[in-house]
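In the part that follows, the structures are each spelled out as C-alpha cells.
Just so you know, all these numbers are worked out from the coordinates, no wet-lab data involved. From a predicted model like this one, the values you see are computed outputs, not experimental measurements. Cβ atoms are built from the backbone, for glycine too; each structure is taken alone.
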Structure 1
Amino acid sequence: MKPTMRSYNSDEDYWRIRDFLRSVMLSNNRHDLSWHVTRWDYLIWSARPDEEKIALEENVFIWETESRQIVAVLHPEDRGCVFLQIHPDFCTSELEEEMVATAEKHLTSATLDRDGKPRLWIWPDSQDIGIQKILMRRGFQRIDRMGLAEFKHRCSLDEPLPDVPATPGYAIRALGDGLELLERCYAMGLGFRKDDVNAARNKRDHPEWYYQLQSAPLYRRDLDIVAVAEDGSIASFCTIWFDDVTRTACFEPVATVPTHQRRGLARAMMVEGMHRLKHMGCKVAFVSGSSEVANALYFSVMGSEHDIYQPWEKILAS
C-alpha cells in the first residue's frame, strides 16, 4: 500500500520522528545515511535567536502507512536547505519523486539568486545514484563549490582506541558548574566567530541558549567536554550526544579558541570522549565537517570511514 503524506501537527510527531530515525540508523547498519536522532534534537532544541525559527507544522512532512508507521520524513535544516529521510525498507523512486516535488512546492528558500528567483537545495548522500537521477531529471544541478559538501565521519568503537594525548598546561574534563558555563558560552563565541569578542560577550551575557540546549533529551554533562587552561579559561570544547537505543553518538560542536589552536586540544578531547563512549557501550561515533581544517582533524582522529552529503540546487520560477 502506498504511504500517505501529511504535515507535522503535534509534539507527538517530534517523538515519533525520533523513533523513526533510530529505526533507520539501525536498518542502515549504523551508517550515517540519514540524520542521527541527535541532529533532529539539535534542530528543535538549539536556541538561535539571530535566526528565524522554522515552523514545524508548515515545513515538516511525514509519510505513513495505514498502520501509522512512519516511512519517510521531509524537512529543512535552514530555509531552502532540505533533507529527505527514508527508511530503506520503503524506499522507492516513486516515493523519492513525491518528496522532491513536495519540497519544490513547499520548502523553497526566501533567499533569492542573483536573478531574483527563489532557490531550493536538497542534500542527498553522494552515493545515492537513484535520488541524483531524479534531481537531474527535475532540473537540479550538483553544487561542487569548496566547503559545501558535508563529510560525515564515523569510527567504530569496537576497535582499540589510542591513549588520550597529553596536553601540558590544560585539563581535559567534563564541564563544571556555576560560572564555568558562562566561560563555555564565551568560548563558543570565540571559537566559531574567529575570536570575535563582541559575539563571545553576547553569548556569555545571554546564556539562555545554552540552558535550553542542556534541556535536550540526550544531553549529558559528563559528555560535555572542555579543555581548561591554567588561568581557568576554556580553551577548547566538544559536546557529545550519546543515543543508547542505537548505541551511537555524535560530536557537535567541536571548536578551539584561536589563541589556543595547534596544541592538540580538539584531538585530545575527542579521544577522551571516545573512551567515555566506549565505556558506556557505544558502538559507533560520528562527526560532521565541511571545512578543510575540520575534516583533516576528523580524519586524523576517526580514520578514513565517511559518507558525504552534497547539495543539489534548483532555481525556481518566481
Structure 2
Amino acid sequence: MNKPKHAWMVRAGNENELASQVEVKKVVAIGWSMGDLSGLKSREQFKARYLEHYPDHSPSRVGVNAGQVYRFVCEIKEGDYVLTSIKDSREVIIGLITGPYRYDPNLFKDNALFDDYPNIRPVNWLKRVSRDDFPAPARNSMGSTLTVFNLDDHLDEIHKLATGDTVEVKAVVAATEEETPPFHKETESKANELIADLISKLDPYDFQDLVAAVLRAMGFRAVSTPPGRDKGIDIVAHPDALGFGTPRIKGQVKHRKDSTGGAELRSFLGSLRQGDNGLFVSTGGFTSDAKQVADGSREPVTLLDRDGFIKLLLEHYEQLEPEYKSIVPLRKVWIPAE
C-alpha cells in the first residue's frame, strides 16, 4: 500500500482503558462533550465552544484541549495512520482513518464506563505491534500526555511496522500552531513510559525481587520466596524482624502482558490467613472481575498494576538498595514547573 502522508496518536481514554472498545467498534473516540462539532472550522471557534462548556478552565488548558479537539475533527484526514496504545500489554494498534468526523453520543452506551466519548472517527485497524518494536525516539514521543497528537516524525517506522514495507520516504511534518501541555507534565509522562520500558525487560523473578525491595524501602522486612516454592505467595513482609507485628503482608507478583482475572485473585485470597493483608502486583493490569473480587474480599487486599507500582517505586526510590537502583537506574533532575 502507498504510505499515508500523516500519522496520529489518539489515546483511548485517560488511561487507555477504552482500547478494547475502540478496536471492536473500529473507531477512535475522544471526550470533551461539546455537542456536534462538524460545523466548526477554525481554532478560535473550537476555543469558543470549549469555553461554553468548560468556563472555569485556565486559558492554557483551553488552548491545549481545544487544540486537540480541533486536530481530531479538522486536521486528521481519511487515509491517515492512527495509533492507540494498550498500556497493560504494552502494545500499539495501528489503523487507517476511513471517514470524516461524526458526533455519536450513543456509540458506547452499552458500557456505562465509556459513555462519554461522543467524538468519533471510523478506523480500519490493521495490526497490533509491541511497543518495543518502535525505536527509542518514537517510544519517547508516544509518551506524551496529550490525547491527540501528531507522529509524522516517525511516519517511516509506523509504515514499516504496519506493512513490512522497507521503502523509506521523507516524512511530511504537519505545520500547525499547536499549544502544548506544561513542560514538566510532558517530561514526567515520557519518563514514566521509559521507566515502564526498563521494567518490562526484567524477568519475572527479578521483578518479584524488585517488588520486595520496594517494600523494604518502605520500612518493611520483606523476603521474596524462591522460584517454584511459593504455594501462591511470592513475597512475605512484616514491620518487625520476628514477623509478629502488623500489618502482615503476603504478596503475589505477575509480571506479564495478560491481565489478572477473578479466578487467579480468588486463588490468592484463599491462601491468606486471618490477619493477613494481601498485595497483588500485576503489570498486565486486572480485569473488572478481579477488581470486583478484591472489593468483596474479607481480607484487606491492594491491587497494583504497572503504573501503580511505578508510582510506588518513584516515591521510595531514594531508599532503595543500590543493587536494585542498578536494575532500574534513574536520575533526579529539577525542571521548571511552569
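Which structure, out of 1, 2, was Rg and Dmax of the Cα atoms in Å, for residues 72-183 alone derived from, given a value of 15.0, 44?
Details: 1: 20.7, 58; 2: 15.0, 44.
Derived from 2, not from the others.
Figure out for me which of the structures 1, 2 the number 23 belongs to, where relative contact order in percent (Cα under 8 Å, 6 or more apart) was derived from the coordinates. Before the final figure, lay out the partial values.
On the way: 1: 23; 2: 15.
It traces back to 1.
As an exercise: FRET efficiency 1/(1 + (r/R0)^6) of positions 56 and 120 (r between Cβ atoms, R0 = 25 Å, to 0.05), calculated from one structure in 1, 2, equals 0.40. Which structure is it? Write out the running numbers ahead of the final one.
Numbers: 1: 0.85; 2: 0.40.
Going label by label, the one that fits is 2.
13.9, 42 is what came out when Rg and Dmax of the Cα atoms in Å, for residues 160-215 alone was calculated for one structure; which of 1, 2 is it?
1
Comparing structures 1, 2 by distance in nm of label points 7 Å out along Cα→Cβ at positions 64 and 80, which one has the largest value? Walk me through the numbers before you get to the answer.
On the way: 1: 3.3; 2: 2.0.
Top value of distance in nm of label points 7 Å out along Cα→Cβ at positions 64 and 80 goes to structure 1.
Quick check: 16.2 is what I get for mean count of other Cβ atoms within 10 Å over residues 96-103, calculated from one of 1, 2. Which structure matches?
Values: 1: 19.0; 2: 16.2.
Answer for the origin of the read-out: 2.
Given a value of 1.00 for FRET efficiency 1/(1 + (r/R0)^6) of positions 16 and 40 (r between Cβ atoms, R0 = 25 Å, to 0.05), point me to the structure among 1, 2 it was derived from.
On the way: 1: 1.00; 2: 0.40.
It must be structure 1, since only it matches.
For structures 1, 2, calculate distance in nm of label points 7 Å out along Cα→Cβ at positions 104 and 264 and state which one comes out highest. Each step should come with its number before you reach the end.
On the way: 1: 5.4; 2: 3.3.
Once distance in nm of label points 7 Å out along Cα→Cβ at positions 104 and 264 is worked out for each structure, 1 has the highest.
Just checking, which of 1, 2 has the largest value of volume of the Cα convex hull per residue in Å³?
By volume of the Cα convex hull per residue in Å³, the leading structure of 1, 2 is 2.
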